[in-house]
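I've put the structures underneath this note.
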Structure P
Amino acid sequence: MRLNWLPNAITIARVVLTLPLLWLLAKNDFRWAFWVAVAAGLSDGVDGYLARRYAWSSALGGVLDPIADKLLVSVGYIGLWWSGHLPGWLVALVFVRDVVIVLGGCAWWRFNGTFEAAPSFLGKFSTALQITLVACVLADLAVQPLPAGLLRWLSLATALLTLVSGLDYVIRYGQRARSALGERK
């Protein structure tokens with residue numbers, strides 16, 4: 001029996017976990033929300049490991065995995081903003097960055113054809129920091145209070161890196177688009 005479908009099944013389960021996570025955050029049940037987020041985070045590591053270790057990567061997994069990650073981050077940010085534990089300006093910044101990236105990808109596809117997404121180090125680090133902030137806020141609320149000032153510092157670092165990575169994407173892909181248009185002339 002082949003198990004090459006397993007990483008995608010785990011990724012789909014992670015997408016499904018966004019629903020109870022949102023519900024738990026809306027109910028201010030941070031302890032269970034924390035454990036659902038932990039399970040989702042572990043599943044992300046497991047599906048990635050299986051896909052790499054056994055060469056079970058697929059085109060579907062390449063699309064589903066970042067969608068699952070973004071859904072979880074989005075639900076975490078919306079839920080924690082709604083309950084008053086993340087500032088609205090930070091949530092807006094995270095969403096605006098992602099919308100700009102998606103719109104840029106759509107524009108690229110429209111004018112230049114096939115678009116191959118290549119996440120930058122800054123983009124990956126920004127997403128990791130966004131996830132870390134959600135995990136730390138949930139840990140602070142559900143497990144044990146974190147040292148004073150840590151969440152504020154982490155929020156500011158997340159905002160700065162989100163902004164810098166967004167600008168990096170705009171500049172890098174803007175230059176690539178100009179080059180591609182120049183080659184077509």
Structure Q
Amino acid sequence: MRKLKLQMQLSVDGFCGGPNGELDRMTWDWDDELKNYVSDLTNSFDTILLGRKMTDGFVSHWTNIVENQPDSPEYKSAKIFVDTPKIVFTKSLNESKWANTKLAKSDVKDEVKALKEKNGKDIIVYGGAEFVSSLVKNNLIDEYYLFINPAVIGKGLTIFNEVKSIFKLKLVESRSYECGIVLNKYANIS
């Protein structure tokens with residue numbers, strides 16, 4: 001069975017964005033070791049899950065790099081993100097306006113379980129906060145890749161606000177990087 005992996009950047013106090021989704025607390029001066037780790041993670045999946053609110057920014061950012069910045073150091077990753085099939089979870093859209101993207105409109109638990117049972121590489125989810133929160137609430141994430149940025153913001157968006165019961169995680173790996181980010185990888189053992 002395929003795994004659902006979450007790759008999320010958080011502040012030290014557990015927020016994935018400011019109160020209005022601001023990302024100014026994120027560290028972008030990644031060292032080569034961190035870039036290589038994320039590149040290896042990127043090669044482990046063949047499907048991307050996104051919430052509707054995050055999709056426009058995600059798709060347009062990476063498409064812009066592929067179409068207009070072939071010399072960008074992010075080009076290789078951008079090409080993967082553009083070419084990889086994406087599934088957008090939405091209640092409000094009836095058709096996708098994005099290339100290589102399908103809409104999921106059914107119950108999140110049913111949709112994710114069906115995706116996990118298909119053949120292929122693993123599945124990754126990047127966000128947004130509300131969508132990831134629904135995955136956490138329903139205990140659907142198998143591996144958490146939490147990139148802790150060296151910032152405290154005090155209040156903001158969290159992915160753990162709807163947890164109804166305890167589920168257990170096992171720390172599989174913890175690494176620190178020169179830029180100040182600490183990666184904590186957890187396996188869901190519930």
Structure R
Amino acid sequence: MLRMADDAQLVVGVAGRIGSGKSEAAQCLRDRFGFQYLRYSLVLAEWYHADPAAKPQLQELGWNVMSGDGQRELNRRLIAQIDPKRDCAVDGLRHPIDYESLQNAFSSSFSLVYVDTPSEVRFERLRGRYASHQDFVAADSHPVESKIDMLIPLASAVLVGTLPTQQLAAEMERLVRQFRSGGKQ
């Protein structure tokens with residue numbers, strides 16, 4: 001389902017805790033529906049010339065930005081990369097300022113999807129990244145992750161992060177149709 005020339009642009013933010021499946025949901029929008037794909041951590045890495053694969057370093061950088069009042073600048077940089085001629089999936093909102101910035105920039109064209117996944121499932125998905133459950137809990141409770149749950153009540157839709165790939169694609173298609181028609185859920 002590609003955007004027609006006369007359709008208003010959609011900007012869909014995807015949030016969730018680490019390992020929730022938010023990137024899979026956002027990448028589904030890119031791969032199946034032709035959305036531009038942007039990720040907060042990649043914008044952060046570009047800004048600070050950091051390795052985008054160095055997750056602990058990015059968490060620290062993210063925390064420095066968030067605690068040092070740089071969240072609005074991070075959002076400004078991300079929004080500047082959004083192509084006005086394409087729908088866009090924004091992966092990795094972590095703070096209410098992220099929601100506010102995208103809402104202010106795109107108004108009714110912006111919707112937030114929150115991917116909610118049990119901690120045990122998230123740990124299993126990330127088992128190769130963390131040496132132990134204790135390391136996973138430390139990363140999941142890092143201060144940069146502390147505002148994510150504040151996005152749940154702001155979400156237009158909350159997805160169960162354990163959906164099989166085909167079911168996730170069907171749910172994302174349903175949401176795109178809904179958002180395109182002006183419905184938030």
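Bear in mind that the values in this text are calculations on the coordinates, not laboratory data. The structure displayed is predicted, hence computed values, not measured ones. Cβ atoms are built from the backbone, for glycine too; each structure is taken alone.
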Taking -9000 as the value of helix-only ellipticity at 222 nm (-39500 (n - 2.57) for each DSSP H run of 4 or more, over all residues; to 500) derived from one of the structures shown (P, Q, R), identify that structure. Q
Figure out for me which of the structures P, Q, R the number 25.6 belongs to, where mean count of other Cβ atoms within 10 Å over residues 88-95 was derived from the coordinates. R
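To which of P, Q, R does the computed value 3.5 (distance in nm of label points 7 Å out along Cα→Cβ at positions 112 and 136) belong?
Source structure: P.
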Given a computed value of 0.05 for FRET efficiency 1/(1 + (r/R0)^6) of positions 120 and 152 (r between Cβ atoms, R0 = 25 Å, to 0.05), which structure among P, Q, R does it belong to? Q
The highest value of distance in nm of label points 7 Å out along Cα→Cβ at positions 144 and 168 among the shown structures P, Q, R is in P
